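The following blocks contain the structures, represented as structure tokens.
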Structure P
Amino acid sequence: MSEQIEHVKCLIIGSGPAGYTAAIYAARADLKPVMYQGLQPGGQLTITTEVENFPGYPQGTHGPQMMEDFKAQAERFGTDIRWGLVTSVDFTGPVHKVVVDEKTTITADSVIIATGASAKWLGLPSEQRLNGFGVSACAVCDGFFFKGQDVAIVGAGDTAAEEATYLAKLCTKVYMIVRKGEMRASKAMQHRVLNTPNIEVIFNTETKEIVGDKTVEGAILVNNKGEERRINVTGFFVAIGHQPNTQIFKGWLDMDETGYIKTIPGSSKTNIPGVFATGDAQDHIYRQAVTAAGSGCMGALDAERYLADKGIH
């Protein structure tokens, strides 16, 4: 079979808030963007139920519905949105080569990366089953729904400590489950956690199971002596880190030690001219839908300027 090759002016890889916003701006600038949606069309928001902190939705909305709205807006301006997963890239020349589903080759004058990140999970079947029904990987997104309730959070780093103190302001009680005998968080963050009266840190402990039929009702914990205990909670937060979905760009783009793509400060530019990184693929600090959307806008504007400078119309 002969290899299919297609040339596009602007290719967008990924389809969360960053990808769709980049598409809206790129399409309105007549860059005729082509978007490949990837493994999780709509990104992490499609596994979020309520979204109440995105401006313009005074009554709140559902994550999947919000992504449908973003998609419809991108399509309205002419974005060519396709199913498909980018499986490899070649950024050697001025024209960037991208292979989709190991069979279709796309050459692109500019590439906007919006592949996002995925939360790391504990790997329990009960965690998967109750995801979105009391189990969450984002305290800032979902903590509000557990106001005045008892919750648990798993993790030992700065993010877990920060989220535990955030939850402590909203919730009656926060159990912080730490696998080892100490936290990995900075001393300042540990100090904050240990001085918050309604946070109980449970060291040397892992989660055996999350309990609940339709929603979270509790968790069974087991310590390093094999002793089990049950805690009654209605919310269960996992804060053991995120993994940026950037593996296919390794060796081409500059990244930090965890795989987040490095961009030139104040821009979406990477170390490869014409390749731009947006959203959670390059942001390990804020990781919100609204900041991802903002960086998607930056990516499209940077791509538009790059193409104009190159005289590509």
Structure Q
Amino acid sequence: MEMSKNEQVNCLIIGSGPAGYTAAIYASRANLHPVLYQGIQPGGQLTITTEVENYPGYPEGIQGPEMMVHFENQAKRMGADIRYGLATAVDFSSHPLKVQIDEEKWIEANSVIISTGASAKWLGLPSEQRLNGYGVSACAVCDGFFFKGKEVAIVGAGDTAAEEALYLSKLCTTVHMIVRKGQMRASKVMQERVLKTENIKVYWHSETDEIIGDKKVEAVRLKNNQTQELTTVPVSAFFVAIGHEPNSGIFKGWIDMDETGYINTIPGTSKTNIEGVFAAGDVQDKTYRQAVTAAGSGCMAALDAERYLGEKGLH
């Protein structure tokens, strides 16, 4: 059987959130002729949020999915080659860099921008998925504002959960914080701040049994995992803050990461440990995780790739 020749690409972008699309806009304008594969969730995490009110330039706010269509259309207008498909393996042992798409075709790229993002971890309750976007959210900073003056629940015990509970406590009348064990994982300072905040009520040894509501969140039923006792708490929103997982699995063994799988970049740049491979957006950012910071890092990655290709005489 004749081996089909691998496709050659100057700049390959993997992922299609604000980071990937912004990288595509900048790379197109620099004549790098980028090819972007959208991955499993075209548009990324913003396609599962509803209203985005904190992105500059949209004074009236915008729906997350609509905003990603704008990003995509702008990248296309600049000349980016945007394709549907999923990167399934890589071989970064030599140049050109090799990336496999949909477990079948290989692409050889002079430069690669990884913008595969992260995915929120969920509890796995059917009611959680059913009411996602109707009061269930994985981002208090994005959606807390819509529940000003209401009672809300948040589940989680790490620094992010503590930070989000404190953020919500400034907006909401009561924050019901659900913690599975008898203590939190969050740092001492964060725990103390939570426990000192009068309108945060912590439920220790508690798990979410069910999120109640027909068309929107109306209450949460908690189960005490010591006594098995069930308690129903009326709330208007349910925030899941049990962490995010970076979508970096296919790069393990090639790209340096931290212990949770976030890609390490050289501070102040988008450069990874492999020459010609750059990372942008939530796959390398566990601190800020906002659309605007992801877009900014996508711009950095495209500029870093342009410089790199110029130095190699490939531009």
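Odds and ends about this structure:
- Label whose coordinates, when volume of the Cα convex hull per residue in Å³, for residues 242-281 alone is calculated, return 82 (choices P, Q): Q
- Highest-scoring label, criterion being distance in nm of label points 7 Å out along Cα→Cβ at positions 18 and 266, among P, Q: Q
Each reported figure results from applying straightforward, stated rules to the coordinates on display, with no laboratory input. Predicted model, so just to flag it, every value in this text is computed and none were measured. Cβ atoms are built from the backbone, for glycine too; each structure is taken alone.
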